[in-house]
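The next part holds the structures, each set out as structure tokens.
The numbers here are math on the coordinates, done by the rules we state, and not lab data. Computed from a predicted model, the values in this text were never measured in an experiment. Cβ atoms are built from the backbone, for glycine too; each structure is taken alone.
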Structure I
Amino acid sequence: MTPSAPFTPLATSASGRRAPQVVGILGGMGPAAGADFVRLFVQACTDHMGALGIPVHDQAYPEHWLAQVPIPDRTAALHDTRPGAHQPADSMLQATGRLAALGARVVAIACNTAHAWHGLLQQRFPQMEVLHGVQEVVAGLARQQVRGVGLLATQGAYEAGLYQGELERCGIDCFVPDASERKLLMQGIYDGVKAGDFALARQRFEAVALALHQRHGVSILIMGCTEIPLALSVHAGLPELTLVNPSQVLAAALSRHAYRDVVPGSLAMVEGN
């Protein structure tokens, strides 16, 4: 490229090779989880480019937009289904509309409980593909022939049966905390992560994780709320457990969709990298 040549962030060839698709992330549930999802998505793109043999450089990453907007509490809305300002549907639809206006063709919902509204979002935006994170997680477990898992989630996700139904359809047993343990999880999410007290969150999450493991013998736990992995990581005091991070699974799925029309070697690096 000569200095006078026009700047092109991603090159396409005459053979029809295409740049990655524009993708969107519906965040704000909570903000820290949305920001962490972007980090996971960028890492997933790096890994995916490596697997495809695409040279990794700035211009090879997909255009991606994070809609980080205030969205009413999903668990509270599922508990109180009356119409009103406490319902998150309108805010989610508005944010998804903004992502569509920015050119996003595929959208990921950076909140497990918010998948209760997945069908509504997909119906209203048929021109976009709204990924179903819960289904992505369960499909991955089924491919690994997992027979039983423990589920850490919000009260809303439990009540809506978001994971239980999908797991049952795939023949995977799902073990959930009792009522008192669910209260501990909600304390860890709301008084812990959302309030910035990660030590409290980790203590609550670890206690419930160990209880499920000891009571049911499960060695795989789904961290079915985007706040949980922020405090409960593979470095926690749970060496005997495998922790599944749905955000990581969904970020990888979003990356695959972003690059699905890209042919290895078709992304050219430009000056200024």
Structure II
Amino acid sequence: MSWWLWLSVPLASAIAAAVVLTLNVDVSLVFDLTSWTEFTGDAFWVNTTVLGDGAVAAALMLPFVGRKPRLIWALLLASLLGVILLQSFELIFPRERPPAEFGKKILHVVGPRRRHNGFPSGHTTTIFMAAALWVRIASSHSLRWAIVLFASLVGISRIVVGVHWPTDVLAGSTLGWLVGHTGWRLTGRWPGGLKTRTQRIVTIMLLLATLSLYFDKSGFDRLLPIQLVIATGALILAGPGIWRLMRKPISEKGDPSLRETSTSGS
């Protein structure tokens, strides 16, 4: 993957953050973006923002089981690193979210009114971590940019639903992107996770997370239709790969990226 795509998200986020902080528009942008729901309605943004949920991201990764072992191993490494860094940032930089600053009559919030641990945005971190891994296996530049735009939309939705400041989202996009790429590179240094046993363990973890979407309301008052669609679709698409993985060991012939780990680690 070209260096300019790898740097694109951190660079764009840094520039955007500099503009937001220089112009002091972190607060005003929240009100500007939450007003979008007056024209679009709440449903679109609710179903978009939930795509950054950890269980939903796991379901979106499930179809790659048995097909892209390096991606699955990178996902585990990146997730562990991401959780450690995200929790550390939340402890070091405790920041209240918009609902903690403004009441219901002032700020329109879609979904649960979360008040604490806003920096950086966890949903944005998750979706950009997943995007960083997806671009590694994408077959074309246009598809890679489409993935980045998709992740950006999910990040923007965190502002539109009223639970994050723009700088929370910009920080989350950078953190997730760098964590995802770091996880990918670590698979070259620690290829042990490509073994069938580890792949099966991670698969079970992804399966459990996917199944939780049939029960976990993600803080909303009901299950979201998109959760059920993603969970069902993921299980159907992942079926052949899971069957193959459980029946016989992984073969390097099925995933060219396995051979890359022994030479480049990039």
inquiry  = Of the structures labelled I, II, one was used to calculate mean count of other Cβ atoms within 10 Å over residues 55-62, giving 16.6. Name it.
reply    = I
message = Quick check: 3.7 is what I get for distance in nm of label points 7 Å out along Cα→Cβ at positions 23 and 199, calculated from one of I, II. Which structure matches?
response = I
message = Ranked on distance in nm of label points 7 Å out along Cα→Cβ at positions 47 and 231, which label among I, II comes first with the largest value?
response = I
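As an exercise: percent of Cα pairs over 25 Å apart, calculated from one structure in I, II, equals 45. Which structure is it? Could you put the intermediate results ahead of the total?
Working: I: 48; II: 45.
The value was obtained from structure II.
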ask   = Which one of I, II has mean count of other Cβ atoms within 10 Å over residues 111-118, as calculated from the coordinates, equal to 16.9?
value = II
task = Out of I, II, choose the structure whose coordinates give helix-only ellipticity at 222 nm (-39500 (n - 2.57) for each DSSP H run of 4 or more, over all residues; to 500) equal to -22000 when calculated.
result = II
request  = Using the calculated result 2.1 for distance in nm of label points 7 Å out along Cα→Cβ at positions 63 and 135, pick out the matching structure from I, II.
outcome  = II
request  = Please state which of the structures I, II yields 11.5 when mean count of other Cβ atoms within 10 Å over residues 215-222 is computed from it.
outcome  = II
